[in-house]
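Every number in this text was worked out from the coordinates using simple rules, so none of it is lab data. Quick caveat: nothing in here was measured; it's all calculated off a predicted structure.
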Structure I
Amino acid sequence: MAAAQKSLGNIRRNFDPWNDPAAKPLIEFDHVTKRFADSVAVDDLSLGIYTREFFALLGPSGCGKSTLLRMLAGFEEPTSGDIRLGGTSLKGVPPYRRPLNMMFQSYALFPHMSVEKNIAFGLKQDGMARSEIDARVDEMLKLVKLEPFRRRKPSQLSGGQQQRVALARSLAKRPKVLLLDEPLGALDKKLREETQFELMDLQQELGLTFVIVTHDQEEAMTMADRMAVMRAGRICQVAPPAVVYEAPTSRYVADFVGNVSLIEAEVESAAGGLAILRSASGRIETETAVPLAPGQTVAFAIRPEKVRLSRRAPEAGSANTLTGTVWDIGYLGDVTLFNIKLTDGTLVRSTVINAARVASEQIAWEEEVTLSFARDAGVVLAE
């Protein structure tokens, strides 16, 4: 899969320093562990993040992603291991001496200060000359498109505008790295989606390294060049979003990132990159590079958009055709999501694009249907 590990966005299509053996990461977590009393928040974690990379730490609450970010920022010290920035250890370096800045979920704006004074605050603390401060504030206001709002207080701004003020203040000191801790959590869905693309454009324009912590998989997949899926203080998989989605390395990653159906099966045979699996609901033929042994129990993971629905009965003994009953239907506007209960009780999801305004002969609840998929549609997971 190495050749496929490139970003899909048109701006970042050729950005993949992690595939270059000569490339040196800007940020290095070297066997980092963080304990709080008897609890292990980060467990012997190693990770490299490259210059100008938009990197996402993704996982559920309590997985250690925010702790990792806080250690990088200097608000927490590792119990063991080392964190390096540009090859230099950050051990013992206080937050205000680190060439990075952190944007918090709450934005932490000063309510009594205007927009321009909020942005200028850190620059004044650093003793920058007044003329330079004014020029930098003007630059930041233009960058985040808030020039008409420079004299307003935070309470006079929308949530999206407050988010941009916090972003401008974080960028005003021109850090090497910007850390973002759930920065879009307070925004509504539509504004959050718009802001994701604004952040991507801004990161490209400034040429900075962004590290974002989020539990929102769509947010991570939209913005990140690479993402690390975390669980219980460890990293389960690090790869570009498309690789994590299409080629997860474990049941946990497959289930956490996007919708997926997991069909338990037994390996009947495996040779030449083709595996024959036998499930309680039917026979599955699939391409795989995973080493497998006959009799081994595995999971076959397949995404809803890869599953085709039909009223036509399958041919006897055919592979990759399973029968079931429509159990639930969810109309989502652009697609309709079907939950199909197979003969053994396993639920498999299928999405159908709503290409026409009015659907004709829509498949209904409790209807018997046939599911089918291509050989390369799913992934065999041994873990």
Structure II
Amino acid sequence: MLESQAMGSGPIKVLQVAGVDHSFNLYLRALIDAMQAEGWQVDIAATLSGGEDELRKRGFRVFPVPYGRMREVIPLWRRLWMLVRLMRRERYHVVHTHNPLAAFVGRIAARISRVPVVVYTVHGFNFHEYTPPLRRFMSMLAERVVGRWTHLVFSQSKEDYELIVRERIVEPGRALWIGNGIDPAVFNPDRFPPEERRLIREKLGIPESVRVAGMLTRYSYEKGMFEFIRAASAISQRMRDAWFMIVGGAIWGNRNRPTDEILRAYAEEHGVSDRLVLPGFCKDAAAMMAAMDVFCLPSYREGLPRSIIEAMAMKLPVVATDIRGCREEVIPDETGFLVPPRDAETLATALERLLADIQLSASFGKRARDIVLRDYVESDVVRRQIDAIKRVLDEHKRDSCG
């Protein structure tokens, strides 16, 4: 074992490492704010994608580290060296990594730099039940190798947690299931009374009286966007009052993604372009969900999708694919329906049932919010992480003193 750097008497210094800086504004904001509230110094290393100014205004130092793709060997080593130099210079007590590639490079850099505590949050492994065997084997091998140098692995998904324990990706006792969560005060349908909902729809060009099924996602083929459009086409032939939304857009650095033009052309080809709304990114995701009656996420792979929790908190019934993460959140015939991935026909049947049956949708939606309030509150998830990191820091201090 390399001897780790000593713990100083000043504040705990934490380096958060992720693929893009927007992750810290969109999904990790509560975590880094809570760490800062603990009196810890929190720095960020990520690919800059336009979110750095907001982070700096909130008191975080942001260091640009472009990640790219795993197979880009030379840039990979360059990124590794950038992180090693940063970690050695700043002498962090904790390195907390996110996203598969950034976590892989970040944990190697932390090992080389002798960082006392290395943490990895699994937002979804880079493999799943449909991954080709060779790719799955190589990904699992990489996780096991860097897992030897990881003091804590947080898993949002129970399935991922069970895999971590079963495959011994880290030593026993170093894995913790933390779940995922949102702020139920923000994602609260009571914020949007009928008149506010009408105005939101009016701005989107959606008639007040129609039923709306919607997605909220980054643009990616693996999110099932084309299946959603094909399902919309089938439904629109039977329900004249059905409309559809895809809220979101492209995240910087994402390859192999559709564009608004591609989606519009596909919707035109399937005869549903006049009922499909593409409003782009919106800072108030809850407002976009307030315009919906049913939420849909027909992804091919997920970790533990936050968007489903947000929709449930907004009392929306959910139709999602029967894959890791989604099936942990959606309870069939209680809060929504699960359908096979890449199956537009079954997706259409499930969506149409909820669009047509207002009473069933309302029943599912009420139950969904109750579950969110019980199991998916973001402040609880953040507290679990900080308490676990504190325990490992205390262990390191005792070992150093011993």
Structure III
Amino acid sequence: MTYEGWIGIRYLFAKKEPFLAVINFIAVAGVAIGVAALIIVIAVMTGFDSDLRDKIIGTNAHIVVEKEVGVGNIAQTQKELLSIPGVKATTPYVQGPLFLEYAGQSMSVMGRGIDPATEATVTKAREYLREGRLEALNERGAIIGRELAIYLGKEVGDQITLIAPALGLAGGGWRHELTIVGVFSSGMYDYDMNLVLISLTKAQEIYRMPAGTVSGIAVKLDDVYQAPHVKKMIYKTLGYSFLVKTWIDMNKNFFAALKLEKFAMFVILTLIVLVASFNIVSTLIVTVTTKIKDIGTLKAVGVPRKAIERIFVFKGLSIGFMGTFWGCVGGISLSLALKEYQFIKLPPDIYYLDKLPVVLELNDLLMIAGAAMMITYLATIYPAKMAGRLEPVEALRYE
């Protein structure tokens, strides 16, 4: 260690000067609190992004291939899709709005007709099931979300009534009595409250679609982040008469808002570290003021101005390093505790999720630590320059 570093360390741990020791501690604590707050909030924001992405992808397909008039020749279309590199599995579906009748009233839900034999190869339908079996879904059955089941007071074996709104009641015979054969829970309130799964053939009957026609083909990929590339390949293979949408396209605004919010929170909470940096400035200025004799003595024996400046820069960076280190320790520890014990619960009807997700990423930690150290370094410049400008005669005049 250089003598500048040694002197800087001595000034940081000023045991014989309690007041200086206290303001040093406050400066370290300020940086630590700011860094810890940044880590926890960014970890939660990253967790929201990751958890919502997983749930959206788990409930929906990575890519959907649709036509305005419906997709015919299902088997051939699926065969062509499976020939595209990166496509792992496909399944047909029929989707549209429905009315669910209960207690003399009705509520709007989204009906999705699926093929029980292939649905689980594309989505996490089987993984999300809490009661019943996916294979039990037949023309007289339905699988509903847990929140909807609680709202209706229904369970497996009970009856529900579905009405296709486009057909209305005037035609007669379009009230469909179905038996609940399963209950799923995706963890997303919107899906668990509004999605009703029915068999593909039943959905074709409800929406008056020909037996060989479906709303679209759902596609699962080997790598979800290759969706834009695979989308281009699908257009080349099937032609532009199809409408191809990736999971990114279907949720673009949602994820853009989350990204913007994460950046905004980083900027706002960085202000905490910025405020803490003023503690470092004041601490160094007080140190310079109380160590005027030492500075004068060092200059009198020939220590150059730059070396004097480095002493106080080193002390300031030491404060920043200690604050950043303990902030990282505290932030990571609290984030892991929050992830493990889930002592903060969320109202799922507001936040989509029923628990607070936490994801720690190395890039986020490095960015936060780097930002804290940069702010700390900038805070040392003025006090260090002030110390370096002191002249030996002025410093020792009243000593």
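Some observations on this one:
- Here percent of Cα pairs over 21 Å apart, for residues 213-356 alone was derived from just one of the structures I, II, III, and that gives 52; the source is I.
- Among I, II, III, structure where Rg and Dmax of the Cα atoms in Å as derived comes to 21.9, 73: II
- Label whose coordinates, when helix-only ellipticity at 222 nm (-39500 (n - 2.57) for each DSSP H run of 4 or more, over all residues; to 500) is calculated, return -13500 (choices I, II, III): II
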